[in-house]
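What follows is a set of structures to go through.
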Structure P
Amino acid sequence: MSLAIDIFLILVPFFIGIVLLIFFKLKADLVGTIIFVIVLIISIFYFNTDWRVSLIVSLAGIIKSFPITLMVLTSILMMTYMEKTGALAKLVVSFKKIGGGNQAFQIMIINLALGTFLVSIGATPVTMLPPVLAAMGYSAFSSVALPAIGYDPLCTYALLAVPASFFADFMGITLVESGRAFSYYMPLVTLGIAIGMIWLAGGKKLLFSKDGLLFSLIGGLTAGGTALGINLLTLLPLGGYFAEVLVLLTGVIAGMFTATILIIVAKIKKIKIIDASVLTDEEKEIDKSMPLVKALCPWLLLVFFILITNLIPQVYSFLHSSLPLTITLGEIKINTSIFSHAYFWVLVATICSIPILGKGKQTMKVWIKRSYRPVYAVAIFFAIAYIIIYSGTRYSNLIMDGSIISQNWFKFSNNNMINILALASADIFGNMYPLIVPFIGLFAGFISGSETSAIAMFTNYHAETAAALGISALAVGTANGIGGGLASVLSPAKIQNAAAVIDQVGIEGEVIKKTAPIAILMTLSVAAICLCWANSYIWWKWLIVFGIYFAIIGSLGVFMYHRKEKISN
């Protein structure tokens, strides 16, 4: 009975969070605060965590979140500045000209290729691309859903691979090992997402049109295959710094290469790549307002700085190793290495753009208004993760001659939430445990709106469970992260942001309802890979698992088709 109570108390804050998100429609930052308070109280009063430790690790979690929170902060600053200087309007008009009216080509190149590239350098597709699609004549649903789902499969390499970097820290492995492990999932997941995007935009009519299936197959396989190929290159004797650069730039390269391949195929099919006739008179004036290179200068400068600071060995070594800027909290040491992180160079690129684009009136005011809630939301979920990880930790006094000469932390495993969940999961699921791992990540991503937060919350839990079962911790850990990334299209915070920029707040439920099946099917594919990889199945067991997987998908497809036909009749 005690174990059941333990598990209930560990999980109940998150179920409360779901209820608050779905039924009460509270913001993600407020929900995070409520979960934080509940977890903190349970950790201190039920799991006997020293209150001082709980507060210290909460602060440590917030500091540990800097690579993503400060990236969100600086990327919103950059995008707000570009908006206020007119550069963003120029880019929106330029994107609108893409495709010459071919819907399948437009969807793949704007939402998959461009979306992947944008999120990789710190831009935000869910706030930038919906107005573009709406201006191009797409429905409100498509304008919100397509950007949200477009960068899902390569979300691990977003913000210059911040999620992969965090996973490496939690697992105690290199960034190269982390990036490579995630890449094994990419081709299948990216292909499924690409097909799903075409389906969402136009149903089976568009999917099975002469271009729909072609562009979705090419776009999906190219994006996923490029991510896999780049990370497999790290197996070559490239040198540590260069291998890490490949991981950091995976999303950038995949987005650019996918766009190139799609354009080549469009050229072969004689599709018009750029069509200015779709612009209104007002948009034509915006198009003439500045050269495209000028509008792109913040992004071009960012890519330049990232290449300089990562491709030159001496600079790379100095920024990553010689300037750790360590912060010590209790027994936790955090190397902030501020100057080696992408968020610092996003800030530098924005500042360096001022002589080119101008000051940008009201940038700071709008930036503060837009940024504080998403930044706080990410930070609070990291704090929650660290409370869970260090739950059951108390001070152990070293006494000599009747006096306390030192106090060290000691974690009581029987009171540690991670340990309790891990042992219970191992007992309940056994070697089938990998099947539920990506769904746990999906759940975490839904709650927090971030793959990185999902990694922070549950990586230790999965690692301990894997150790108890004797299966691959790397396989289950990466599956959790991929699940968290796939939740982007289900996250109320992201969907609401996308809807808000086209004044369509209120359609979030419709979007989530229609995109959920795609996210679940892709999560199921990750579960299949995870099961085989984690248990080191031989080839014929892989065939059996994926035979079952495709049979399930086929059965669901037939069921949905007949259900739709029945409703139509």
Structure Q
Amino acid sequence: MSVARTLPDPADVVIIGAGAAGGTAAKVLTEAGVNVVCLERGPWMKPDEFSGDEIKYINRNFLWQDTLLKPRTKRRHASEKAEVTRFSPTPQMVGGGTTHWNGWFPRPTPDDLRPRSIYGDIPGASLVDWPFTYDELEPYLTKVEWEFGASGLAGSNKYDGYRSAGFPCPPVPLSGYGKAFYKGCGELDYNAFPLPQALVTTQHKGRKASVHSGFWQEYGDPTTTKSTTLQSFIPEALATGRLDLRPESYVREITVGKDGKANGVLYVDKDGREIHQRASAVVVCCGGIESARLLLMSKSNLFPDGLANSSGLVGRNFTAHEYIFAVGVFDKENHPPLRGWSGSYINGATYEFYKTDMSRPHILGAVVSGSILGHPVNYNFPGKPSWGQAGKDADRDFFNHSMKVGVPVQDLPQHNNMVDLDPDVTDAWGVPVARITAKPHANDLAQGTWIVDKCVEILQAGGASSVMPVYMNDITGNCNHEMGTTRMGNDPATSVLNKWGQAHDVDNLYVMDGSVFPTSLGVNPTLTIMAIAWRCAERLAQQRGRGVVGSAAQQLVSVG
């Protein structure tokens, strides 16, 4: 890459990515007195630009990446040629994935962080324990829930880990499909509870609760109800006067000096200018796919295999939480409408199938929840009329009388499930795209099949007249949960980062997103990502003045 033409003043810390992790790190660092430049690849949209337009969001890529501009490729085996696909289309914009999510915000359990101690070596898997315990993480889970804005009911999940505080907001209102889910769980004697969500149901930190809509899954929220870093942590960081947020800034390389330390990043701004932003520490928060891609692109004489990759593990052990489910259809003559547009996309959950039971044909498990099936235009059923009044009537009837009960499969990490650079495909900027190589482990398939069969039973007990199971047969990235590609650990030979998100190879380089996960979890990862980012950023701020991160002007070294 050519020498940058523009050289702004150095920053104490540069953060790459302004999503769940980057927004959290920016808040913690700036409130601790650190000057931060945050570079976000995508735009900085405002809430009043969002709506409930299904065609705009689902069909016209309003938040998702256009595969013509930002493709990814996917294959199951290293012997195959990867094909361009829309794999895990997490929004690349200020707020990141928190802009399009519905806000599933459950906690992991203590056992999630010590799977190898519990299960030992599993053939074909690369299980390890996390380098810290649930008790060490718990205070940060609580901080995020209260600062970010979460709703739930403490004590209602009998399988929950220790909780030092309740929730700042009560649960979301019960919906028609929520009632059906609770009825089904009650008939089967399963513990069901309000799923913790990143939604405010009462006034919280100046934000007001308004509409709880089924049209917030995969949509931006025009109100202040849905908790996003766009709505909360980013504005709070900006209010300190120490955050310089630069949207539409495409980072192509992390630069290092002759001493092997990171000294900044090279990026292209919205006007096409190449800029070298210097900093005394670099924090990568691009997500489990793009963070690995960026490190692998950041090659140099000192790091010929990619930055911080002496272990060869950057990009390895990728996990993705394939979401599978059962669909229930309710007889409209005998059952009231479920009204999927109301109440919140998700309504009700159980950990009943979470903890391993050795009588089952698999280990591990995951949260199970009830929700609407999808949205009227895009989600169909066999034989539905495709157009005209009959098509509209069918859309309306199916939408109002269907729901699903589903699970994000807690997939096992595998060394050969990975992210690397595609040698044949580039994006619109001429940069190699991320290539995902991933196939399910036999345990993933067994776990998914067993739990989906339980989802079928819940729907039947809840009153569904017909039920259609949807089983797992591949890893498609449909959950937008990207984990594991720069795993944390105590041993530099078997991990990329230490327990503070600090690269073993480069002591002023940090990663703080889902790629740091040593293994998958049985719950959606965002709360855990944000708690880890808070914990690591707090530590980074404390290190200022102790030689790791100091005055940017004093710490900088020349470009190698």
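Read the figures in this text as sums done on the coordinates, not as results from a lab. Keep in mind it's a predicted model, so treat the numbers as computed, not measured. Cβ atoms are built from the backbone, for glycine too; each structure is taken alone.
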Of the structures P, Q, report the one carrying the highest value of mean count of other Cβ atoms within 10 Å over residues 126-133. P
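Which structure, out of P, Q, was semi-axes √(5λ) of the Cα gyration tensor in Å derived from, given a value of 38, 29, 23?
Values: P: 38, 29, 23; Q: 38, 25, 23.
Corresponding structure: P.
To test your reading of the models, identify which of P, Q gives 0.10 for FRET efficiency 1/(1 + (r/R0)^6) of positions 86 and 414 (r between Cβ atoms, R0 = 41 Å, to 0.05) when calculated. All intermediate terms of the calculation are to be shown ahead of the outcome.
Details: P: 0.10; Q: 0.95.
Only one of P, Q returns 0.10 for FRET efficiency 1/(1 + (r/R0)^6) of positions 86 and 414 (r between Cβ atoms, R0 = 41 Å, to 0.05), namely P.
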As an exercise: helix-only ellipticity at 222 nm (-39500 (n - 2.57) for each DSSP H run of 4 or more, over all residues; to 500), calculated from one structure in P, Q, equals -23000. Which structure is it? P
